[in-house]
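Read-outs throughout are calculated quantities, based only on the coordinates presented, and are distinct from any laboratory measurement. Quick caveat, the model's predicted, so the values are computed rather than measured. Cβ atoms are built from the backbone, for glycine too; each structure is taken alone.
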Structure P
Amino acid sequence: MIEVESLCRSFQDKKRGTVHAVNQVSFTVAPGEIFGLLGPNGAGKSTCLRILATLLSPTGGGARINGFDVQREPARVRESIGFLSGDMGLYPRMTPRELMLFFGRLSQVPEPELKRRANELIERLGMADFADSRFDKLSSGMKQKAAIARTLVHNPPVLIFDEPTAMLDVVTAGIVEGFILQAKREGKCIIYSTHIMEEAEYLCDRIAVINEGRLRMTGTMDQLRAATGKQRLREIFLDLLDRQVA
């Protein structure tokens, strides 16, 4: 459902010259799979996710989501994805319920189905106490819940999560993890980026480590353990960051 082939994104910097933010990145993600994309700050993972969400154009290579090319068919790609970015971009004067209804209507979700979906998300994410309160009155964790609900309200087949449990307490993070596992069981294709190694180890079927724009390794936890000789994902991650890319 996601095919990324030799994806590149470069730009010019006055001091550093040509900077390759994403450099020859290739991977696939199947329906019913959670694919972890891990890397330190500045590694290129968020740039890669923004290209897949059609917010940035690649300078080389390409990608297809749900059969649609991210450059030639961006509107069809957007119909197919739910994208949660680090920048929530919430409107201060809106409420979580209004936000979900607004984005659901943009996605042309039929009104009865949209209201049912909004009510279901409000209940499952524990938003009932603040679903009709303005965002400028809400905490960061409440806003993050609403941003997650906005990502899911149109029930897309592909989900792209960039730090979905940031700013959430342990209980709420557990609710979100359960939501993501349920989405996997429903056959959704999921890319999951996080700095929380234990979270990635628990949720992800396969994990890719990216640094300096290049993929260092991709595989299941057993494959990563066999390749590095390390057991914990944190140790595997640090080991791969120290390796040179051929």
Structure Q
Amino acid sequence: MSRKKIVAGNWKMNMTIDESNDLINELKEVSENNVEIKIAPSFTNLYNAISLLTNSGIEVIAQNVHSEKRGAYTGEISTEMLKSIGVNTVIIGHSERRKYFNETDTILSKKVKAAVENSLNVIFCIGEELSERESGNHFDIIKNQLTNALIDLNNIEIKNIVIAYEPVWAIGTGMSANNHQIQEMHEFIRELINKKFGNDIADNIRILYGGSVKPNNAKEIFSLNDVDGGLIGGASLNFSDFHSIINAANG
């Protein structure tokens, strides 16, 4: 099964408008037909990024979304707001949203459902803490996170989902899971999808790795059987590093 690789840069709470413009102008020159390139700027930079990247082949995506269409939710962003400026994909369930903003599986399930019902694609993040890995509970944690968020989706809606496995202990720490740990978990996730949605969907769903992917380890990680690209944090803020990672996914 040949699944097109995705390299998505999550800029998190970084980049002023000027810094964003500088990086985007460098990225505009990148053309990789065999890789889907996505960037997730902050909300304040989304519209400008979309304007700059029109006809570029690079997709601008959002870092978060609320489950309600509109209402008295100060500071939140809805699916229709994102769609109205040309955003078609959103990251949901990043470990930092879970940890710092107390987003539970119940909240995330509502967000995923709202996104797919409103024709947004989703990069859905799952991952275990170091203590959960060390205690041997990592497979149960991943199964619960995945099942609780995607349980209400049907066989059409699941096609809007890309999964990103991000071991929390390897995000921003400089640590990365070893190749065996990465492939083992990606294979486990694909099998969970197979059991719920069938073999055809499981074969086609993309599963990204997110956890300190860098130019020096990207090619090795992307060559693993069940890894379909990466959700890149810090390295996506530097053109040279991000471009090297895109090249690694291309070949």
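Once volume of the Cα convex hull per residue in Å³ is evaluated on every structure in P, Q, the highest one turns out to be P.
State the single structure among P, Q that was used to calculate mean count of other Cβ atoms within 10 Å over residues 89-96, giving 23.6. The read-out was computed on structure Q. Structures P, Q were shown, and FRET efficiency 1/(1 + (r/R0)^6) of positions 17 and 145 (r between Cβ atoms, R0 = 41 Å, to 0.05) at 0.45 was computed from P.
Hey, FRET efficiency 1/(1 + (r/R0)^6) of positions 9 and 73 (r between Cβ atoms, R0 = 30 Å, to 0.05) derived from one of P, Q reads 0.95; which structure? Label of the source structure: P. If you rank structures P, Q by relative contact order in percent (Cα under 8 Å, 6 or more apart), which sits at the top with the largest value? Once relative contact order in percent (Cα under 8 Å, 6 or more apart) is worked out for each structure, P has the highest.
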